[in-house]
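Colleague: Take a look at the structures below.
The numbers here are math on the coordinates, done by the rules we state, and not lab data. Since the model is a prediction, treat every value here as computed from it, not as a measurement. Cβ atoms are built from the backbone, for glycine too; each structure is taken alone.
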Structure 1
Amino acid sequence: MLGTGAAVALAATAAGPALSNEQPALLGDRSALAASPIGASPYLYTGWANPPAPSEVMNATGVKDFTLAFILSDGGCNPAWDGTRALDGQDKDAIDEIRAAGGDVMPSIGGWSGNKLGEACQDPQSLAGAYQKVIDAYDLSAIDIDIEATEFENEAVQDRVLEALKIVKEANPGLRTVITFSTTASGPNYWGKRLLSRAAEIGSNVDVWTQMPFNFGGSDMAQDTIRATDALAEQVKSAFGYDDAEAYAHVGISSMNGKTDSGEIVEQAAFQKMADYAKQKGLGRFTFWSVNRDRPCSGDPSSCGGIDQQPWEFTKIVAGFSG
């Protein structure tokens, strides 16, 4: 997902070791995961594309939680929204508004563009410290690491991110973690498979592995998404030693509404099929990029999905998913 404030559309790239003794056999308490802002929290970008007021979206759709994009490096090993906005600025105002309306948030750390903390911080301890600043700033119960581009396709950075997540999980009992990454239509590529196997070796205890099943030239986006997600679940099962239900509980979908960057179309009916599948399989997460785009086009192409729709149709579908 796009990690700068530029008004352009999102772009994405696109058998493991046995279960580590430090990995739990399941999520622990599934009800706690569902209650956290992981299961059904569409992406909202407060610095891009005429962002809507979150409380208005909540009132119109019933959605409670949001994943806020994007935390980046400010040029060093220090977190800032889009790499430029302070943690106590407009994004905190949005968080306060969401919480005042009865919801919660999970920040997305990373994205496709911009300077990544995983690269700016030179060791797991300093990277964990940067994550901790974000956790402390908002008293968070969950974080999303959107690992893409040069963060994703780099063995040392992958390991650094996984080690840092292990550190913050140990320092913050009850903290839930999500890793979001690109996929092919047939499931994780080499880098995705490596990320899973290394997580099992390191014992980083990631709660949900979320793929972005788009920008791979799909023709039937619902069926391609289901196929990619089934393949991810098999990889998760193999890497961590889970049974089928446990594997799906650790898996998520982050789709894209309307037109994708590569010209695919995710229509409402296809997205609903994905949601039905996510419920049936007991996925740990179902979301999309982005609320900013979930409305009819009226001039600014970055503020809509490019298809015929009413406001917030995709957000309403996500609101019906409970994790």
Structure 2
Amino acid sequence: MHDPMLSVENLVTHFPARASEAGRGKAVIRAVDNISFSVSAGETYALVGESGCGKSTTARSVLRLIEPTAGSVRFRGTEVTACTGRALRALRRDMQMVFQDPYSSLNPRMTVAQIVAEPLIVHRMASRSEARDRAVKLLDRCGLDRRYADRYPHAFSGGQRQRVVIARALATSPKLVVADEPVSALDVSIQSQIMNLLCDLQEEFGLAYVLISHDLAVVRHMADRIGVMYLGKLVEQAPVDEFYRNPKHPYSRALLSAIPKHRPGDASARIVLTGEVPSPTNPPAGCPFHTRCPHVMPRCHTEGPKTSTNAAGHSVACHLFDEDSNDS
């Protein structure tokens, strides 16, 4: 079995918060709290969950756009968290990102050809004239006519701007692309076009994707494996087909029940979670989901669940699936 292209182990990212009420030092926001996953070459691994669960922080921590607090991130055998200077700069050529909002991630004072060419110039991979030629070809490959290469971002629609962002991410010929909600800011009519473009580019260039999304319909279309996050923790991981056929964690079941049904025969009971998501500054003891779980048991209040994995590679952190649980 080949080693994964990206291996994340026990990743922790905490942020300082205001002084605690007790006045005993400063509180921390536990944005990402000890998660592990891996991504193989050519694979799409999706992280899903409600807003604020830590998906985007995970993505930025993997790329060192945010410095992780602890844990290991290995990319093609290199420890990303230990890289500095030239070594980190070289890694960035192979690890690129597609941001959620295409307008705010593009420089309004540069033409789209200049935007796509810039990474090639920064990493000294081409002269300015060569970089421009490659940029124009990439824009064309991503669905923007060469005639538009000298226009500025404001002249394009949201979908067209996202094509520019994708072209820029591909400029350095990366091996891994982190796509943070790549279609959520777009009209529904454009979303499928961008998803299909990403899938085509993945097949053409052999890319690995880490896909961040709250839209489980998008994930089903694009992903090979899925990880479900809640309050900074991974509560379930599985191959996509297995996950949609047999979700295990109560939180995963609630997320899937919220997907709109388009055929009468698909109707199923909506699981409505009550209560508020706890604060990541003061997460609850025991299972982090117990304050909203419809299947809460006494042990959930005090004992954190262990992660169990079956032969299909389906793992879940829930007391309902503990081998020694008699409460399920």
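Colleague: Taking -11500 as the value of helix-only ellipticity at 222 nm (-39500 (n - 2.57) for each DSSP H run of 4 or more, over all residues; to 500) derived from one of the structures shown (1, 2), identify that structure.
Modeller: This value belongs to structure 1.
Colleague: Right, another one. Work out which structure the value 21.2, 69 belongs to, where Rg and Dmax of the Cα atoms in Å was derived from one of 1, 2.
Modeller: Only one of 1, 2 returns 21.2, 69 for Rg and Dmax of the Cα atoms in Å, namely 2.
Colleague: For the read-out mean count of other Cβ atoms within 10 Å over residues 54-61, a value of 18.2 was computed from one structure; give its label from 1, 2.
Modeller: The value was obtained from structure 1.
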